[in-house]
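Only the coordinates and a few stated rules stand behind these numbers; no lab work does. Since we're looking at a predicted model, the values are computed, not measured. Cβ atoms are built from the backbone, for glycine too; each structure is taken alone.
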Structure P
Amino acid sequence: MSFIGDIKIKVKAEDYSVKEAFLHATSEVHVEKLFLNKSPQEVIDLCSTLFSLCPDSQSSGARLCLAAAAGTLNPSLVAQCQWLNYLEIINEGIRYFLLQLAPENFRKANIKQIVAIRNEIVKLKKIDLNSPEAIKNGKRQLNELALPLLLKDFHEDWEQDLLNGFNRSYIDNVPAIFVTLNDYRYLGWSTLPLLKKSTAILLEDFKEKKEWLKPHKERFVAKHLTGAIARQRKDPLIAYLLQKDGDTAYSRTCARFVELIVSLMNDTPEDDSVCALQLEKGCAVSAVQNSRGLLLHYCKISNDGHSVEDYKILTPTEINVTDSPEFLESLKGISASNENELANLVYAVVASYDPCTQISIEVENA
């Protein structure tokens, strides 16, 4: 796994139509090397420090994996990690739609409320999971802040709005995010099949077929697309978009929006959102269904359990973007009337895959 600071996407265009696309990660540090010879707790602490995005999902993956390797995995730990990852999905969704993709005027006008939403999420991380009433009250406060912002200028049937698309009058609110993609519903079509296996079944395959010993590109998971589009494929709206338009940038962006709204409306996380499995004594793998895709951790600890002998992480960005030739193929054929419009369209498609880092787009016209 690489800790990537910035992803540069370079496209070669002819008459403002993409003919070739290239990807370059500007900085790579194999963070797993920092985990070697550390204690399990030191590894968990490092995850929180190293990963500014999705830190709770990364820490949950590490905690589950290390506990499974030591044979100390228990329902309480699984429930706690499920809850933290569930809040991470909401937190990252808020960042994605209200900060990363929303129009600048919207961000400026609502920044105080956006900060308040994220503060409520921090409070929910500390809540007593044995108190259903406290969870319900905390979620109600979060929803009262978040849903009006997210659904502002949507009609009551917001899913029908996503299906129909929006016109150009939505310039300073969340629907504006979907306007450009709605005009180009064919863009960013991915040929990869969606990952349909649950985390538990996936880890059983890893154990039975010794998947972790295979090179990344030979593993089952590397040949599939993960993330909200895979998890929400049975939602009526997303199922219809997949059937009608295919796995496009618009379908993927809608899937992530649906996942965020559904997560806010539900008080509890999916039962199978996180999972861990001991492969053999002192060796384990964990899977976390993160907002950006599937996150996998693998570890091997010493016989006395005091130090980490081997550690590997496979991130959603690697699965869906940096190690996926199909990702670059999906950028080909994007056409526009000028260079700025082309760069914006490429960015919209790239963002629909949910990479974990900053993205820069460079257009080179022939």
Structure Q
Amino acid sequence: MPSCMDKYFTLKEFLGVKCFEDMINNVESERLSKFNDELEAVLQIIENDPKREGKQKSLEGKLKNKFYDTLPEIEWAAYFGNKDLPVIIEPCFPDKGPDLKVKVNDRWINFEITNRWLSKEKQESDMYFKEINSRIEKIKSRFSIIVDFNESFSKDDLFPLIKTIKGRIADFEKKRILKPVTTYYFSPDDSKDWYDFDGINEPGDLHTNPEKYPLFDMMHTATAEIMFHPRDNLDYTSVDCVGPTRIGFGDIDKIKSKLRKKQNRQLTKNEPNVVILHNAGIYDIVGALYGKLQVTTLYNSKTGEIIDEYLNRDNSGVFQSSTRVSAVLFVGYDEDHEFKKKVFLNPKAKNPLREEEIKIIEGM
């Protein structure tokens, strides 16, 4: 049997023994093995680059200091490289520019890759998850639970939140509640329940009958959101955690801000540009790209009576004002908790993607 040093030879050689040993203790073995292969492919790409030494040093520093930021860049570079497509990593190095430049058929496409998880906040979120999971997973209930931290969440909220979760599990079991419930935690002494709401799929009459849902206007101010999803049987409680929001894309406006910064600072004007967003909410991405949902009401000008009401989108979407971003690729879980890779095309793009290019990008 090969030792870890032999099995992950590229990682150990590139990052050094100390950094490698730290990684062994914090990254699952399956992911580490895949990462070792990806890094080997990326180093082969850089090997023929005239700026090889500088780029290798830059990559080493990013992996040591911003591991979770850099991981998707390596995944995508290895993906395109393994398809025998010409790849340039950090084509504008050392100046700002896209992360990758890939030649698909007869033209180059720029890729800017952004991950929701930032290294420091990822460690913080992992700490919250481990603590919550260790105290909840041994409790039997009829629910699986998702906890979404808001940007205001801190260590001081951790144990009151756990107490709130335990209290709700006991209360729901006592009342024999077998439907979804979303609990909004505002503070140790203030939390509110939205029954029949799974935290994801909005009620159909939410915007036409808003008084029926008083928590809707308050939910965004919650420190954490706890989603209780019912199961068919009594079993040990499973817990998953996402956020905090400051880790990346907590809402539509943050995604728009991020995209516009990427566009203005790192994407060229005369070539196709694709922004890849990892782990952002698909609902928020659609709103950021095409505009926020709003209710439009038409009135009779003479009687004041409502003629019609319908949902549409406002004109705030990035795609409504940008021609530089050709497409945005969503990588993450959709509303049905299914993992997806989906290309959103910009109808106003100066350099739109071609069908064969979309297939290659979505095929990862």
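Among candidates P, Q, the computation of P(r) over Cα pairs in 10 Å bins from 0, in percent that gave 5, 24, 33, 25, 11, 2, 0 used structure P. Across the set P, Q, FRET efficiency 1/(1 + (r/R0)^6) of positions 212 and 308 (r between Cβ atoms, R0 = 25 Å, to 0.05) reaches its highest value in structure P.
Taking 29 as the value of relative contact order in percent (Cα under 8 Å, 6 or more apart) derived from one of the structures shown (P, Q), identify that structure. Working through the options, I get structure P.
Here Rg/Rh (Cα atoms, Kirkwood Rh), for residues 100-267 alone is compared for structures P, Q. The highest value is that of Q. Could you figure out which one of P, Q the value -14000 for helix-only ellipticity at 222 nm (-39500 (n - 2.57) for each DSSP H run of 4 or more, over all residues; to 500) was computed from? Attributed to the structure labelled P. P, Q: which one has distance in nm of label points 7 Å out along Cα→Cβ at positions 60 and 300, as calculated, at 2.8? For distance in nm of label points 7 Å out along Cα→Cβ at positions 60 and 300, the value 2.8 is produced by structure P.
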